[in-house]
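**Student:** See the structures that follow.
Where a number appears in this text, it was derived from the coordinates with a stated rule and is not lab data. What you see is a predicted model, and the numbers here were worked out from it, not measured in a lab. Cβ atoms are built from the backbone, for glycine too; each structure is taken alone.
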Structure I
């Protein structure tokens, strides 16, 4: 039987706008919110779940933090900062790392109505496109109003450049993600462009510009994915 986790009480009855500002204050953005039910969000029931991710202010905040000198700066920073937010806002923190078992962030993201499956299978977000980086989530006991979800998917009116952008077709509409082909290309001289600036398929999404992604941040993630 799945254990049901209960968020801390939230007597201050925070609003979405107040939580959004608290996220911005530390370099994060709200990437979606939902009112979870057992049928929809597995181990969570009731209240409001707010998904937090990396926007343009995230990278400067991380680089100026003490975690930047650690061996796992992104997750360590996320644990500290979102953990402190949870304490300050009387919420329960959840993270997409630290498992198994892992919290169902993909399921939550899709049910928030702001994240969708792209033609190549990767997730696409209505603000940051395919440059998605969920850093954590806050579960509040209170059920408060959240913005109306996006409808329909932005991919429904897009020419799908993501299906043609990868030089070796690693992200494609048939097999979705050929990891071996991706690693093979990154090991070549031509693949250094992707290593230095980020996945060309993800960058081709017209909405990805909304992430304000610093190429240095993309390079950091690419090195973690494909170490030298």
Structure II
């Protein structure tokens, strides 16, 4: 149970800090400062959580990461279900807190930001869902390859693993924010979409949330299979 609580807390922190930063500074690709700030907010959140709950649950805070670990035999089916439930609940609570703080207490009226960021990035003008699906798959693949490499028994990264993973998430956000909106995490997209739709902020996010579930899970599965093949060949 402590593992599930750790995943709940970790995902809650990821959403409140990452999505909260997006709501504070914006994440328009034309605005370099805000764009990069959001990317680093998500990456630094992972670094912080890796060194606080990593020794308890592994700090997945992402169903895609948990799926890759399940495929590679590092997580049981029971724990996979428990992790995903905890992650989605943590993301939903984090989104609710942001809604209360920014909209109800703070008087925010703009429907952009962390509660409505599930949608193709600003530079995409055609075939947005297809572009987002492809980019979510590719970006999650890159992110998971980094995680699987760092957490491999033969990696030898020691105490620097959390930093590597956090910077890898920053990297994929730098490209992802402008192209897909940078979900890269089904819980991160589903939680805000639920709250945005339930509170009437916007229904756009929930309409396309399937892209941000299918894309990352597909990318994670491909990364798990690819890394397992490479590691086996290396042995």
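**Student:** Identify the structure, out of I, II, from whose coordinates distance in nm of label points 7 Å out along Cα→Cβ at positions 19 and 179 was calculated to give 2.4.
**Tutor:** II
**Student:** State the single structure among I, II that was used to calculate mean count of other Cβ atoms within 10 Å over residues 123-130, giving 12.8.
**Tutor:** So the calculation was done on II.
**Student:** Taking distance in nm of label points 7 Å out along Cα→Cβ at positions 51 and 163 for each of I, II, which is largest?
**Tutor:** Checked I, II; max of distance in nm of label points 7 Å out along Cα→Cβ at positions 51 and 163 sits with I.
**Student:** Given a value of 29 for relative contact order in percent (Cα under 8 Å, 6 or more apart), point me to the structure among I, II it was derived from.
**Tutor:** Clearly, the read-out refers to II.
**Student:** Given a value of -21500 for helix-only ellipticity at 222 nm (-39500 (n - 2.57) for each DSSP H run of 4 or more, over all residues; to 500), calculated from one of I, II, which structure does it belong to?
**Tutor:** II
**Student:** Which structure, out of I, II, was FRET efficiency 1/(1 + (r/R0)^6) of positions 83 and 187 (r between Cβ atoms, R0 = 25 Å, to 0.05) calculated from, if the result is 1.00?
**Tutor:** Computed on structure II.
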